[in-house]
Structure formats: C-alpha cells, structure tokens
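Take a look at these structures.
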Structure P
Amino acid sequence: MAEVTNAGAKSGEDGVVRGQDIARGVANLVNLSTPLGLVIAGLGRARFSRGPRGLLLGTSYRLALPPAVAFTVGNVILTRHTRDELLSRPRLLAHEERHTWQYVVCLGLPLIPLYLAACGWSYLQSGDFASHNVFERTAGLADGGYPEG
C-alpha cells in the first residue's frame, strides 16, 4: 500500500499518512462532517494547519461554545490551544482522533444529535456530560481529560 508523507505534520510518530487515514479523510469529506468542521473553525477564527495522520487542526479557536478544551467535527480537531500546545498533549490528540472515526461510523452529521443525546443521558446518570457518554467512553475518558467513572 502506498504511503504519502505528511511533511507539514509533527505527529510525534512517523508523520506518515496511511491508507486508513486517507479513507477516513475521504469518508468525512463526503459525509459533510469535515466541511462543517471547517466552517465552524472559520467562525471561531481558528488557525488552520495540517496535523498528524491526515487530520486538520483548527487551533486558537475563539468562540465560547462548546466549552471543551478541544472538540472534533469530521477530520477537523478544534482547540483553544496553540498548535504546539495541542501536539504536546498526545493523549488528548489521540482522544480527538478517535472521534474522527466516530464520524465515519455514524455516517457524518448524524453523530452530532447522537452525541448530544449521549451527553444528556450521561448527565442524567452522573451529573456530568462525559462519564456515561458512549462516544466519550469509547474515545477514552482519561485521554480526553475526563475523570474515569
């Protein structure tokens, strides 16, 4: 399988975009989640850059919502952090990357209402939006900075 070097990315690993990364990128482009992520990043006046494994980073995001330190829409990872700050937190980046695959599995935009419903369920169960949220649990609670439980 051919590999495309992502020279602009500092991945902390090998910086290579593999076939599965390309497939994820194409799926999230076609299912419209990545275009939505780009619009949201633009509205939040984020700075765009290429990230590891074919991800797009929208750093220095300026809108108040959502209140999360980082969030993902399609293949776009948005954060209030700078690029260097985000890349220095590989567990957070891995957590957000797992959300990119959730967009693929949910066929894109349907993930958003499903995620919000999971937040509501979690809040009813535990008083917080993550502990019982299936999407946050499968992305790794601790990696996302959430308490396990």
Structure Q
Amino acid sequence: MKIVLNNVYYQFDLSTLAVKEYFKLKGIEVYIYEIANDENGKAFLRKAEASKDRISWCYCFSKDLGKQLYPQQISKEDWEKHCIDYLKIDRTDKDLISVVERLGKKAESRYKDNCLRIIEVPDSTDWYIDEMCGTECVKIGINNEFKTFY
C-alpha cells in the first residue's frame, strides 16, 4: 500500500492544482479561496486565480461563493455543507497517490519543494502516521513492536 507523507517542517498540504485535480477525479467541482487582507488588515477570502497553483492558507468549497467575501458573510449552512477540508484526505487514497505521482513537485504547496513523498508498506501491516513539527514518518507494527520508516 502506498502512503503520501509530508517531508518537511510544517503541516501536510497540497497545491491548489493538486486539490483541483484530486476532486476532479472524485467528480466534484471545487472553488479555491485564498486568504488575503484588506486595506485595514482585515482578513477576507478571494477566489484564487486559475494560474495560481501554489498558494497556502486557502479554503476549498464545493459551491461558488463569488469573487471575494469576508468569512462572516458565509452562512453556517454553506460552511458546514460546502467547505471541504482537503487536509484530511486519506493518505492512502488511490486518487491522491495518482495526483501526487503525476504532478510531482507541482502537487506541493508553496512552502518548500520536496515536501511530499510516497512510501510503500505491505498491505497487511498495522501502521500509523507519526509527526514531529509537521515532518511525518510511518510507524509500522512488526512482531508486536512499531518501527519507524521515513
């Protein structure tokens, strides 16, 4: 089984291109909104430009909420029904693996290059993702002990 891991300091993240490609494979149209600040320093959401493939701190919605808006303008129903937490995608998801393999560095967020890697573990193995400061490894159960694989 293949698993996508974060290889650098900070949390697991994907480029907006990777998010769009992943959800396209799932048959879901998504709209990416990046966080920006207005002239008073107040945060608002702005629909990401199609050409911006590597932004961070963004929200993903299954509904077009317009060009830009303040978070408090989004109804509770829209937050609950249409906001997709793409950071919680199953790391063994075959579509995620496919997108990361196909896009390579273009699947990575803007923080660093080489931030994603794919490792393989035997299908019948007990395992979990462990992390320290965002850098992840896989702990694999062997003979009732968990060993670390980077």
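Values in this text are rule-based calculations from the coordinates and carry no lab data. Bear in mind that the values here come from a model prediction, so they are computed numbers and not experimental data. Cβ atoms are built from the backbone, for glycine too; each structure is taken alone.
Name the one structure among P, Q that percent of Cα pairs over 21 Å apart of 42 was derived from.
Only structure P yields this read-out.
Work out the source of -13500 here, i.e. which of P, Q gives that when helix-only ellipticity at 222 nm (-39500 (n - 2.57) for each DSSP H run of 4 or more, over all residues; to 500) is computed. The correct label is P.
When mean count of other Cβ atoms within 10 Å over residues 39-46 is calculated, the result is 11.4; to which of the structures P, Q does this value belong? Corresponding structure: Q. When Cα extents along the principal axes in Å, for residues 31-78 alone is computed across structures P, Q, the figure 27, 21, 16 traces back to P.
In this comparison of P, Q, the computed figure 34 for relative contact order in percent (Cα under 8 Å, 6 or more apart) is attributed to Q. One of P, Q was used to compute FRET efficiency 1/(1 + (r/R0)^6) of positions 71 and 119 (r between Cβ atoms, R0 = 35 Å, to 0.05), and the answer was 1.00. Which one was it? Value 1.00 for FRET efficiency 1/(1 + (r/R0)^6) of positions 71 and 119 (r between Cβ atoms, R0 = 35 Å, to 0.05) corresponds to P out of P, Q.
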